[in-house]
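Multiple structures follow.
Read-outs: derived from the displayed coordinates by stated rules, not from any lab. Nothing here was measured: the structure is a model prediction, and the numbers come from that model. Cβ atoms are built from the backbone, for glycine too; each structure is taken alone.
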Structure P
Amino acid sequence: MKFRGKKTMNPLQSVVEKIAKHEEKTKDDIIKESLEAYLLSKKNEFLKEKFETLSKYNVSSAQELKNLIKKGKISDHPAWEDCIEAQNIDSEINQINNDLRIVRKN
């Protein structure tokens, strides 16, 4: 049996509406702030992972690690895998930074 009339609100929409009312903000502002907080949290996770990967070699970037490998100052295994991992993390961080610019602009 279908009910007609008042449309029920999604539970998440209800929470957003309640918070917006309590904080005296628009629902869009709450969603924007939530999205920004989420992206910053993900960025921090990636930065931590990158730091853990690169600190094994006492470097701060994938390029530094690549240079050490090329110069033969460290063994290429597992350093190449770690270098690729750091580069992949950099790509993720760049995408998050792009997303943050969009969120903050609107």
Structure Q
Amino acid sequence: MAKISENGCNSTPVQCKLLRSQDLLHNSRSLLSAFLEHPQSSNDAWKWASFVVKQKYSQSIRDLAKKDTRWHFGVMHASERKLLDFQIEDMAIKIAAVSS
């Protein structure tokens, strides 16, 4: 039997935790915006966001640069013909396919 808790949840404690987690996830954009806009938390929130983005981009670059992805550039095997034939557009299409 579910009982009403102090926080107004009519479910079991486990279900209440799940509901609160889902609510946080659903409102995450608003919560992060509030931290970014509040004078006392704004600086730390921007530092955190910058750190997360840098880590994500760094990992993506490392993943693309691995030899087994075939995006590794080997200077020892480069030739003038290979450099002239290189098409950045083709690479962008292939990278987009790998990342999705």
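In table form, for the structure just shown:
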{"item": "Among P, Q, which structure scores highest (criterion: distance in nm of label points 7 Å out along Cα→Cβ at positions 58 and 90)", "result": "Q"}
{"item": "At a computed 8 (relative contact order in percent (Cα under 8 Å, 6 or more apart)), which of P, Q", "result": "Q"}
{"item": "Top of P, Q by FRET efficiency 1/(1 + (r/R0)^6) of positions 50 and 74 (r between Cβ atoms, R0 = 25 Å, to 0.05), largest first", "result": "P"}
{"item": "Among P, Q, structure where helix-only ellipticity at 222 nm (-39500 (n - 2.57) for each DSSP H run of 4 or more, over all residues; to 500) as derived comes to -21000", "result": "Q"}
{"item": "Distance in nm of label points 7 Å out along Cα→Cβ at positions 10 and 34 - highest-scoring structure of P, Q", "result": "Q"}
{"item": "For distance in nm of label points 7 Å out along Cα→Cβ at positions 18 and 42 computed as 4.0, the structure of P, Q it came from", "result": "Q"}
{"item": "Highest-scoring label, criterion being Cα Rg over 2.2 N^0.38 Å, among P, Q", "result": "Q"}
